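Each in structure tokens, the structures are laid out below.
Just so you know, all these numbers are worked out from the coordinates, no wet-lab data involved. Note that the structure is predicted; figures quoted are calculated from it, not measured. Cβ atoms are built from the backbone, for glycine too; each structure is taken alone.
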Structure I
Amino acid sequence: MSGKLSGCFKQVMLAQLGLLLVSALVLSLVFSLNHGLASAFGASLAMFNTILARRSIVKASELAYTQPDVVMLPVFSGLVQRLIVFAAGFAGGVLLWGLLPLPILAGFALTQFGYLACRES
């Protein structure tokens, strides 16, 4: 399980990195550098959420052997943690750095397609 998860994680992270670069480049060329930076920021939030999701899954996998009655606790607490990270990151990007909200969301949403890169069965 761990090897499969690790290989899939690497594939997803590489795909997300590629999508980050593509979205930032396209928005920078089509609109402006500010749009590209906002998109890259949103994509970075998505990649950080992927790291947090993997951590939750690994913790849940470890708990499955020792305490099967609380195996979903890391998954749900990780979900709440990821929602808070995204909300705080989005608010910080818009309010503190003056990034545009729509490109942040576009970069985040596009980068989520990186999960399709996991081809292991």
Structure II
Amino acid sequence: MTHLVWYGWKLLGLSAVGSCAGNLLLKQANLALSNSGLLAIATSPWFVGAIACYIFDLIFFSQALQYLSVSAAVPVVSGIRIAATAILADVFFGEHLTFNQLLASSLITVGIVIMLRA
């Protein structure tokens, strides 16, 4: 692979990190402000942080698409987002990672590897 393609994969990884962090911050915003109004949640630091992470996600993803095909980038970043969010939700929020979630994440990962080899 060329240097630029590796750069695209790095950008894609940063995109996945941004999206995963945004998801976790949204969860924290709702936990910190349970039963609060829409305005309270929208102005909370957790919610604002989530929006910032999503913006970074979009910037990194759009830059990654300069070096990678959409057909490769979307499945890879989606799989990373799903698996990382499930694992980190277990770590930070005590959400139990079930066998079915682990199996599904594994199947997604295998599917991504097969797609990239095609």
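Between structures I, II, the calculation of distance in nm of label points 7 Å out along Cα→Cβ at positions 47 and 103 yields its largest number for II. Between structures I, II, the calculation of distance in nm of label points 7 Å out along Cα→Cβ at positions 23 and 39 yields its largest number for II.
When relative contact order in percent (Cα under 8 Å, 6 or more apart) is calculated for each of structures I, II, structure I gives the greatest result.
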